[in-house]
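Each structure below appears as structure tokens.
Quick note: the coordinates plus some simple rules give every number you see, no bench work behind them. These numbers were taken from a predicted model, which means no experiment stands behind them.
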Structure I
Amino acid sequence: MLARVLGLRQRPAGRFVHPKARDLLDHEGEHDIGLENTATNAASYMAWLAKLCDRHLGRRVLEVGAGSGAITAGYERGREVVAADASPIAVAGLRERFADRPNVTVVDADLRTYQPDERFDSVLMVNVLEHILDDVEALRGLSRLLVRFGNVVIYVPALNGLYGEWDHMGGHYRRYARWRLREVFEEAGLEPLELRYVNSLAIVPWIVFQGAGDLNDEARRGRLLQAWDRVGVPLNRAIDAHLRPPVGLNLFGVARRRD
């Protein structure tokens, strides 16, 4: 029963669209991913995400959907980074933010046809894959930009049973179970190296916040995020540093290009 409620055993893997997200198919690519509120009001959370990803990133990194650059800023020192985003507003903000960092290049290129001068050691996608209809094909295409045995590092929302209004507002096609992300990696020709649930303490607040009033109230959402950033994030970081929770609000995954 618990597995069904949390969406742990739903199939198929690739290109799955949650039933509540099917109306998004008529507006593909038009919805806002909505990370600005998080970047502004959850600095500790963004710093934790950067640290979580950091040790899996090589010298040369392609970050897909870099948004405000809050995560980029947490790992870019000592690396060559190409920060990509499809939003003109995000691209302008990224260029301004990293104007004095010659090691960070900002691009608005179509990554399906992008031809870098040098392949990347890592591709990073934080809260991006759930916005892409054909997730398998997206990862398959991005893997061609990697060096031999390069890493794809992924952070996504977890557990389809938790899919709610915030997911829909953000344009999420799905949330992921560990088995689903594993199969998506494998169908894309990648070898899974690490798959684990994180952010376990956030499950209950996520459910409570979604049922606690108008989700379109940006100021209110900001206050909730700030409160969680002060109290919940430090506790979550401590848990994730020492334990491997069986479930979590998010899923962290690393896969290697097969050659």
Structure II
Amino acid sequence: MKFLQYNVFEGCRTEERYNMLCDWLISEDYDAVGFNEMNNWEKGEFQFEMEKVGYPYSYLFVMESSSFHLGIASKFPIEVISSTEAQPFHHGMFHVKMNGMHIIITHFCPFESVKREHEAEYIANYIQDINDPLMVMGDLNTFSPLDKTYYQQEDIFQKIKTRERSALQHIRKDAINYKPMEILLEAGLHDVNNAEIIDYSMPTQMNGIHENPLYARIDYALVNAAMLAKQVSAKIIRNKEVAKISDHYPVECEIKQ
């Protein structure tokens, strides 16, 4: 099975980007796709459009507190277990089950790392009673301590400090705040996209070629021990087909057993 996690930048609502997204999803034929930033989408429209690209089952979590809705489209029936947009979540999370696996889709706060710590703590507590195979997917807007060597070599800390928005996002007590991801890893989740050379998910070429880009991995597929036993691997998809669809590259997760 192959899953995809994709932040599609404010719903991918321009005709050009949406057509590129649909063509690519049809060509890749994933078993399920999780979406972040489904802005301005409605449930009926989402179901209709996902059926057109080969997914008869779908769920769109339309939130009142955030316009950045979350969704999933699948070739398998979807059982919705729960959803929440209450505190501590900035954009919310939902939990579904399909084909014997639990899937949690979330989108952590883009602004402050301390708020992401609280979101991570919620998920860490929530998953403790899930013993079946589980995957947590989403734009977590956080750096991983597993990528620390790369960030140190590239002196990313100094790069972040010169960018006001990035500094607010990622720096706490004059250091990069890895705590949100540390909380999830300590809760028993495994980062199956950890690589010797960072497999970055931003920036893309959607807004052209960047000067002095800050390459970072903030999109993840995390799995528990039961899912890890299924020989799971993940990678960021970076190619000309997806380079201009969104400001994030998607995460592909393959389950071999």
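Couple of notes before you dig in:
- Among candidates I, II, the computation of helix-only ellipticity at 222 nm (-39500 (n - 2.57) for each DSSP H run of 4 or more, over all residues; to 500) that gave -7500 used structure II.
- Among I, II, which structure scores highest (criterion: relative contact order in percent (Cα under 8 Å, 6 or more apart)): I
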